[in-house]
Structure 1
């Protein structure tokens with residue numbers, strides 16, 4: 001499509017991470033290194049175009065087929081009324097179907113998480129555990145030396161940590177000193193510890209927004225706090 005300047009890029013959390021091998025079976029067509037999908041809405045009054053870049057960025061373009069112009073009121077939060085509500089609902093229904101059919105679901109996996117877990121296993125000999133058998137969306141890593149947790153994984157609604165979006169996101173809570181937590185938490189990459197003591201725990205999103213080397217450093221720091229305190233002079 002030529003209307004490149006009018007595409008709306010979805011914010012993180014609006015859809016789960018889409019898996020490339022699931023896009024074409026759903027109906028996406030590959031053009032170069034970008035996937036495209038189109039669907040009529042409201043009996044053909046609108047056509048929704050969805051594209052997924054090679055980096056997994058999802059963008060949408062909603063066209064009013066009669067006016068042959070982009071329609072954007074469904075993206076305006078304070079736009080009210082039965083008509084815009086119907087458009088917004090139809091638009092979201094398509095995104096929900098795409099997310100359900102093509103999204104990465106299940107527990108804590110994916111290249112980013114797998115690299116992190118591999119680092120933990122090789123460095124400390126610890127594995128991810130699911131201590132709550134009725135909740136496979138919550139997991140921990142604990143030191144095999146002290147049995148203390150130093151990483152807690154959860155799947156939560158993005159609003160729980162102050163983010164936008166409607167689909168659950170994967171997060172990890174890490175242990176820090178009070179000074180470190182205060183210095184790190186910025187509301188963008190580091191968040192107050194969800195469901196933990198916020199003085200000593202903080203939260204990160206497992207979306208790749210933090211470079212792996214930096215995340216490994218944070219894991220190291222959290223691990224150290226799970227170990228017995230060293231005696232002075234030792």
Structure 2
């Protein structure tokens with residue numbers, strides 16, 4: 001009892017000296033109403049959600065749904081069968097993903113994965129169809145630098161909640177390519193060409209696979225991963241990302 005009393009006092013002093021702030025707008029969080037003591041309700045509500053109609057390939061919202069596929073995917077077909085994302089990569093979600101990936105806030109994975117799980121429930125996505133989930137891997141050099149793989153954290157949370165098999169080492173990154181961030185679309189596809197290989201101890205042939213990553217922009221990384229998996233005999237490969 002005494003320990004819990006002192007623990008509460010100590011935590012109160014910490015909060016007084018270092019008050020918890022919203023990771024998006026940087027304002028002080030109130031004692032109630034915030035999302036996991038990380039994001040204020042105002043910023044959380046500003047996360048732009050992806051909504052139908054969706055492109056049947058990349059999963060982006062279709063502004064002018066004359067067809068079920070966007071112009072970009074018509075011009076450059078992707079190797080995965082379909083991609084889905086709950087959020088649009090701008091504003092609050094973009095800030096949170098940057099905090100997650102580049103500022104060592106790996107604990108954000110639990111909070112952000114709920115956006116994916118809510119999306120799965122809302123649109124009744126059939127996860128039983130997939131034999132297993134595979135996160136997009138980092139190269140070991142980048143993993144040492146960052147100390148965690150954001151795709152792996154998201155995938156673990158989703159697999160745990162949905163009781164699915166997760167194979168974090170099924171897909172291997174053969175080289176430490178340069179970041180995709182400032183590259184044009186054509187450069188992005190060239191940058192990831194033949195970058196993945198398959199773990200020879202994992203049976204891929206005939207399996208339906210869900211790839212998981214944080215962001216889909218050009219689709220190059222997930223497309224190359226899907227190409228590698230299909231060359232190894234995978235049947236269907238979908239991609240699930242937090243934002244696109």
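Please treat every number below as a calculation from the coordinates, not as lab data. All values derive from a computational prediction rather than experimental measurement. Cβ atoms are built from the backbone, for glycine too; each structure is taken alone.
Mean count of other Cβ atoms within 10 Å over residues 74-81 was computed and gave 15.8; which structure, 1, 2, did it come from? Comparing all candidates, it corresponds to 2. Which of 1, 2 yields 1, 6, 12, 17, 18, 16, 12, 7, 5, 3, 2, 1, 0, 0 for P(r) over Cα pairs in 5 Å bins from 0, in percent, as computed? Of the options listed, only 2 reproduces it. From which structure (1, 2) was relative contact order in percent (Cα under 8 Å, 6 or more apart) calculated, if the value obtained is 16? Working through the options, I get structure 1. Hey, Cα extents along the principal axes in Å, for residues 82-161 alone derived from one of 1, 2 reads 61, 22, 22; which structure? Answer by label: 1. Given -11000 as the derived value for helix-only ellipticity at 222 nm (-39500 (n - 2.57) for each DSSP H run of 4 or more, over all residues; to 500), which of the supplied structures 1, 2 does it correspond to? Derived from the structure labelled 2.
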